[in-house]
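Next up: some structures, all given as structure tokens.
Laboratory data are not the source of any read-out in this text; all were calculated from the coordinates shown. Everything numeric in this text was worked out from a predicted model, so none of it was measured. Cβ atoms are built from the backbone, for glycine too; each structure is taken alone.
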Structure I
Amino acid sequence: MFQIIKNEWRFLVRSRIFLGITIAFSAIMLLSIFLGNYQIKKQEQTYQNAKDHVRQQWVSIDEMNPHSAAHYGTYVFKPSNLLSSLDEGVNSVTGNVLRVEGHVQNEIIHSEASQMQAVSRFGKLKPSLLLQYIVPLLLIFLAFNSVSNEKQSGRLKLLVLQGAKPIQLIFAKTLSVWLYGILLLTFIMTAYALFNSQNLSTDIVIRTGLFFSTYSLYYFIICGLTVFFSARWQNATVALTSMLGIWIIWTMFIPNILMSSAEKWHALPSRNEFQSAMTEDRSKGLDGHNPTDKRSIELKEKVLKEYGVDSVSQLPLNFDGMRMQADEDYGNSVWDKHFGNNRAILKQQKQSFQLGGIVNPFISLQNTSMGFMASDNLHHQAFLLQVENYRRVFIKMLNDKQIFGGSKTGNWSWKEDNAFFKSVPDFEYKPTQISEVLSNYMLDILLMILWSILVIILIVYGTKKIKII
């Protein structure tokens with residue numbers, strides 16, 4: 001079998017068309033990596049400039065009432081992701097600017113896609129585009145030709161007459177074409193490592209290793225099926241059409257149909273429904289800006305009783321700030337309910353979509369590609385949760401200064417100096433480690449392994465019906 005693989009590669013290397021396609025394709029992949037890294041570094045610089053500018057505005061506050069500063073707020077920008085130069089996933093459509101302020105959990109805005117030219121929205125030149133669509137198509141034609149040419153020349157019969165078993169021929173030809181896909185993968189991973197040698201970390205190495213492994217499995221599935229069909233069907237046109245039909249169904253029809261179905265099975269509320277439901281629930285809570293509100297009065301009576309005094313003026317703290325924080329605490333429970341419900345629905349959609357990998361390994365490939373490159377919705381939601389947790393700490397720090405900083409209840413003209421605002425920490429994003437999310441992609445990995453085993457079984461038992469002579 002090794003000799004067959006060796007001969008296959010010898011034939012490929014001697015083909016000028018093959019070498020030309022390989023060189024051209026490698027150049028395109030190299031260009032896609034270069035452009036992807038250039039864009040990421042440009043985004044990183046833009047992100048850092050915006051972050052520094054907003055932080056400078058905040059620390060430049062001279063004097064301001066802490067709760068007024070909570071309304072003044074700040075902005076958080078989604079940092080660029082080095083891994084997204086391989087697969088940008090949902091990053092271009094999810095937004096990258098989030099306003100942090102009191103009394104409200106804002107939605108992220110200003111997506112990259114909304115600022116693109118219309119022609120760019122069909123997809124940028126990214127390695128994932130080439131690896132998911134173009135390379136498999138190239139492997140299909142190579143695998144098909146490796147069998148059809150042998151049939152037409154009569155060499156396949158000669159090999160069998162010389163003692164080669166059909167199963168050995170099919171496996172050898174599958175592996176020879178698959179190794180070409182591995183070579184392209186290795187080239188793109190090596191180029192990526194060289195472009196980012198100074199920024200590599202253990203987490204990135206593990207993620208790229210998993211990325212490499214899942215693409216390798218998918219390429220094996222593609223090569224194995226193509227070689228099998230080419231050997232199984234006597235009519236070469238039927239064999240090629242069958243595999244191309246499978247490729248089109250896998251990459252274009254099933255993902256779109258399944259995603260649309262998942263969105264219907266687990267429907268998100270419309271924006272108006274979402275906002276209306278939050279507004280309604282929010283109205284049932286304490287209003288921090290209305291001292292005559294029933295719930296504000298109940299809170300005041302509770303605090304007065306707790307401190308054993310008759311009026312808020314006798315309290316050793318600022319009741320206005322306490323009322324504002326109580327308002328925030330209730331609002332947080334509302335945000336947790338509604339935004340949490342949306343996250344739960346999105347998770348259900350993802351799980352339903354993952355099950356599509358049972359009939360379509362391309363779905364599993366897409367899931368793992370985005371997931372391992374930290375550019376799927378799961379990582380995006382983790383970023384949003386970090387920002388919201390920061391917002392709560394940020395606002396509570398300002399309200400606590402209002403409560404315990406020395407101001408009197410009702411004295412809204414009281415202001416805190418610049419030193420305090422400088423002490424308020426800036427948002428620091430902590431990237432999600434692969435160990436924290438790997439379990440979410442185990443189903444996709446398992447389905448791709450099962451598909452690979454299925455292809456092997458198909459080759460082993462299917463070769464009994466193959467008529468080579």
Structure II
Amino acid sequence: MSESQGLPFPRRIVAVFALCSGGLTLMIDASIANIVLPTLAQDLQVKSSEAVMVVTAYQLILAMTLMPLAALGERIGHRRLYCAGLIIHSLAALLCLQADSLPLLIAARALQAVGTASAMSVAFGLIRAVYPPHQLGKGMAINTIANASGTALAPVVGGLVLTFASWHWVFAAAVPFSLVTLLFSRYLPAPEPQPHPFDRRGALLCAITFGLVIGGLEMTSGGPGLPLALLVLAVGIGAAWLFVKHELQQEHPVLPVDLLTQPPLALALISNFATVLGSMTLLIFLPFLLQHRFGYSPAAVGGLLAFYALASVMIAPTSGYLSDRIPVAILCTAGMAVAATGLILLALLPEAPSRVDIAWRLWVCGAGFGMFFSPNARLVIGSAPMRRAASAGSMVTTSRMLGQATGATLVAGLLALGLGDGNAPIFCALALILTSGSICVVRLLGERRQNTASAG
């Protein structure tokens with residue numbers, strides 16, 4: 001396999017099919033648990049707040065293990081870890097089928113999260129190896145379609161399973177896609193293991209850091225109390241300092257500090273975090289805005305938010321495809337401009353807006369965010385050397401998770417301060433999007449200066 005050519009035809013087509021099937025597996029598994037929480041809470045006779053631990057434990061394990069597993073994938077080979085993750089996920093599904101208590105179910109879901117993280121951590125690395133560089137944007141577009149389809153199918157599949165079977169089977173719903181992926185996995189790029197030692201201490205510090213930071217952020221929005229949450233965050237920040245200090249001394253670090261020294265990649269990650277934080281702030285605040293201020297029912301709110309998701313699904317693949325032909329910085333800057341326009345339009349909603357008034361504004365917001373994410377991820381993954389693509393991809397995913405947790409904390413803080421009845425959360429999201437847009441402009445100007453210098 002050549003880095004410049006990717007996989008040859010027809011092997012590339014089969015490998016893309018395997019990756020799409022795997023993407024469906026990962027996204028269905030990551031999103032399907034939400035629909036089953038009320039049912040399992042009633043069946044296991046636990047509080048709804050306790051049932052939510054099934055979701056939060058899964059997300060926390062994902063955030064803690066993505067970077068260490070990406071580093072492990074570089075050592076043993078991306079395909080091996082990808083397949084191992086799908087096998088672990090399927091075996092954990094069998095444990096979910098046998099779970100008769102909440103602790104056992106949480107433990108089984110934690111194991112499923114390890115399997116999902118194993119496959120997810122190297123998925124971008126495999127995409128980078130499947131496609132030649134000039135078609136990487138096309139690959140990201142196809143991957144986005146598969147992931148978005150999995151996210152969209154999750155509630156539908158979960159609802160169908162609950163109609164005909166017990167809630168236990170919901171956690172095994174994605175297993176058929178795992179089996180299909182494993183069947184065609186031999187067509188994925190061959191493993192290229194590296195002989196260097198695995199940084200075990202770095203992996204442990206990474207898991208501790210993200211576990212404490214994200215856990216502390218989630219605790220600030222509810223739970224045992226703010227003092228304990230701040231203490232957990234403080235310990236997490238201390239662990240982060242030790243983690244970074246340790247990684248700077250490693251030749252093969254878990255945290256790819258060598259990649260972060262590249263300005264385009266570092267700026268793209270900062271911009272990604274700001275954009276995720278802005279989008280999550282908006283999405284978490286919108287149900288409060290639409291129900292409390294404008295009086296829409298929960299069902300109507302769900303229908304309106306679908307316009308945001310629909311726009312993102314429509315625009316993200318197109319934007320990813322165009323990133324092979326148009327500079328990424330231009331697409332990202334345009335996306336942030338469109339998203340900012342949508343946020344301003346939302347802030348200017350009339351006192352009694354119709355559904356049409358809200359729907360087209362949400363479509364504009366979703367289109368802007370969709371225009372940003374695929375090209376930005378392409379830049380991060382494409383900027384890394386082939387063997388470090390998985391680590392670069394894990395940073396994109398981890399920054400997204402950190403942005404989601406921080407967004408929930410930000411909205412909870414604004415609501416606690418009594419600022420949820422106005423447009424303060426929208427203006428916070430707008431400030432974050434303008435920050436991300438400014439970073440994109442800096443990247444664009446830097447690329448132009450570099451091109452001018454090369455031409456001279």
Re distance in nm of label points 7 Å out along Cα→Cβ at positions 140 and 428: value 2.8 computed from one entry in I, II; matching entry is structure II
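Upon calculation of P(r) over Cα pairs in 10 Å bins from 0, in percent from the atomic coordinates, which of the structures I, II produces 4, 16, 22, 20, 14, 10, 7, 4, 3, 1, 0?
I
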Parent structure of the calculated result 0.35, given that FRET efficiency 1/(1 + (r/R0)^6) of positions 28 and 444 (r between Cβ atoms, R0 = 25 Å, to 0.05) is the read-out and I, II the choices: I
One of I, II was used to compute helix-only ellipticity at 222 nm (-39500 (n - 2.57) for each DSSP H run of 4 or more, over all residues; to 500), and the answer was -26500. Which one was it? II
